[in-house]
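Each structure below appears as structure tokens.
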Structure I
Amino acid sequence: MITAADLLRASVLPQLEARILLMYVLGWRRTELITRDHEPLSDDAIARFEAHGARRTAGEPIAQLTGRREFFGLDFKVTPDVLIPRPETELLVETALGLIADTPSGRVLDLGTGTGAIAISIAHARPDARVWAVDRSAAALDVARANAARLLEHDTVHFVESDWTAKVDPSLLFEVIVSNPPYIAGDDPHLDQGDLCFEPRGALTDDADGLSAIRAIVESAPFLLARNGSLWIEHGYDQADVVGRLLQARGFTEVQSKRDLADIERATGGVFTA
């Protein structure tokens, strides 16, 4: 007789990861791992837990094994077609919400939406906001639409398949544009390590210097910003200065960077008044 407690004790995974995988395999809530940890488990459940544990040991991300990742208090579906939402990206959501705090029915554009985490989190917090979410990947947009249908009560996010701003309606003018673009340089060894090697490469790197997507966004964003609209971009730990210079060269003012919970300059933005 093997119980949940036995499996957790024997697992070579960190206990938090082992608990997450066991809850997923058994369909149990966190409290059930305590109240039912003495119950015998079926051979099938044991085999599935061990199989998932082996995949995790081989490096496969927990989010892809379970198909879920929490972001901004919401439970997002995750597949290998999308970047796994990360806590530091919540900074973009908080920034956008602050910028439209006093703007009824404010318009927000999310470029490179992936799971839809940024766009959907904004729409969930501000149901009156009008949010557009763009991605060039049809597969990613399918994931984002599924997340929106499950997490939002109304169809408040509009999805557009586009390479950045190319197919965004030019008559739309946004108070805020946000983006978490691919910003890792193509020769960065981290791309072949940990969770990153299981995620879509095109969502992580431009296979160049890590700045080509950022340059494209900075160049095109002013054509879609309302007067005094803001652009905010997530970037790498050492890119704040160069992103700030790109914004200033394009005519943005009030350029500044914000730090994430790890005290890293994670997002840089500015206001376009021209």
Structure II
Amino acid sequence: MELRMKKMLLKVVIPFYKENIATWEHAALDNNLRMLSAYPICFLYPRGLNMEKYAQAHPQAELVEVSPDWLGTKRGIQGYNEMMMSKSFYDLFSDCEYILICHTDAWIFRDELAEWCAKGYDLVAAPWPMRPRYRHFPLKQFIWLKGKISEFGGGISRVRMYGRIGNGGLCLRKVSAFADACVRYADVVADFNRHSDGMHNEDIFWALVPEGFCYPDVETAMSFAFDLKPRLCYELNGCRLPMGCHGFMHKSRVGFWEKFVPCIENGIQ
């Protein structure tokens, strides 16, 4: 009888695309590794990048090398998008049920990952919320019309993001579901990879394309993470912080996060 190895529940995957990161990113990295110390950690990096100082500072982390065509400065976001929509990437983690993608501009407030894995979602990420007033006439109709006009030329309207579960900078992904979808939607992936605009980023693909994916609703996802419009998310989440956040140093968000994220104090850059 063939014996099957039991998969590990989760691995935390932290991508690096350059050797030197900002002081606040170091602070976020230290915080996140401390908060997520119960799980295996993987530092993902492009071949040729010197990771010695990170390996010495964080010996608990596994180093996983990928092509510089996928990650790094050679192709930038285009390469990253291709990687994150590739079955070959998810095959690297076929021994895991889930991976948590955690960029160096994410901040973890508390560890609730086991609980989120137990819920069985295919993807959990910060939602892209819509302000309540946009759900009613006449703004609802205006947004609908704006979306139709912007998609007239074959593009993807930004309004399609509203109410979706998306942001890829801090997200929990079921490995088997993502690997299968990369194959099932290969033609759509190829089309996304032919575009370089932000509305064809990989997290847009995962938010909009896979049919049958199990996502949390927006209200539930807000307790996982905030990305865009953190002040609105905070209000809609009952003035409670999520498990984590992404993009806390973005100029449009840092004013909100400075009272919650310690490394923003004293103007750390």
Structure III
Amino acid sequence: MIPGVLTVAGSDSGGGAGIQADLKTMLALGVHGMSVVTAVTAQNSLGVQGAWELPVEAVRAQYRSVVDDIGVQAVKTGMLASAELVEAVAELIAQTDAPAVIDPVGVSKHGDALLAASALDSVRTKLLPVATVATPNLDEVAQITGVRVESEGEMREAAAAVLAYGPRWALIKGGHLPGDAVDLLTDGSEEHWLRAPRHDNRHTHGTGCTLASAIASQLAKGQSVPEAVAAAKEYVTGAVAAGFALGGGIGPVDHGWHFRAGPER
């Protein structure tokens, strides 16, 4: 049976991030992707021109429709937009017997806000506590915890600040630091440092969505959290290296890179 993974996120009309990136990643990694759309965006390579969140009842109905009939082996969240949506999704995940990968999306690659400031407290107190793995980048760490990371050595402090809100594991993404792309995965007792060479490629739209979806896909296939994160990091590194120009701005990572580069990982 093919494992099923549910993404709860916004739609990216340009196809590089959000629901579209999630489903492409899941297909590439051999799981069945399903979706709960939380918001519709008008979005392209230049930025987000508009965003419209769905009513809470529509989000809840989509989630229950999938989980009650089909079931899920993992859940991944992305853009949740408002405090009401954050709290509703957190409640739904708490009732679901499956690992949850929480990507606390706050700002798009182009700097556009994707989460209301009023929703931050709900992320801290409702969403992070139900996470199997939380995957903030350094901007999101600062937004959520107030901890600003400017060097690799400060990533431990960031992880501790995120773990204080209750996720089982924190993956602190150090992609915004100079040098190699370094991430820290920890549950507060064991540490896993993941390193990859930095590729000189500005076409990185959808990196965070893709990584979180890849982790959820590997968890759904039965891997442990450290195994799933390591495999996801490898997949995303290849996708970033193969990122391509699209439109006049920042292009997407290539979700199908390993179909051209070699067998499924």
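Laboratory data are not the source of any read-out in this text; all were calculated from the coordinates shown. The shown structure was predicted, so the numbers you read here are calculated from the model rather than taken from an experiment. Cβ atoms are built from the backbone, for glycine too; each structure is taken alone.
Quick notes on this one:
- Which of I, II, III yields 1, 7, 15, 19, 22, 18, 13, 5, 1, 0 [P(r) over Cα pairs in 5 Å bins from 0, in percent, calculated]: III
- Entry that produces 3.7 once distance in nm of label points 7 Å out along Cα→Cβ at positions 28 and 92 is calculated, selected from I, II, III: I
- Structures I, II, III were shown, and relative contact order in percent (Cα under 8 Å, 6 or more apart) at 23 was computed from II.
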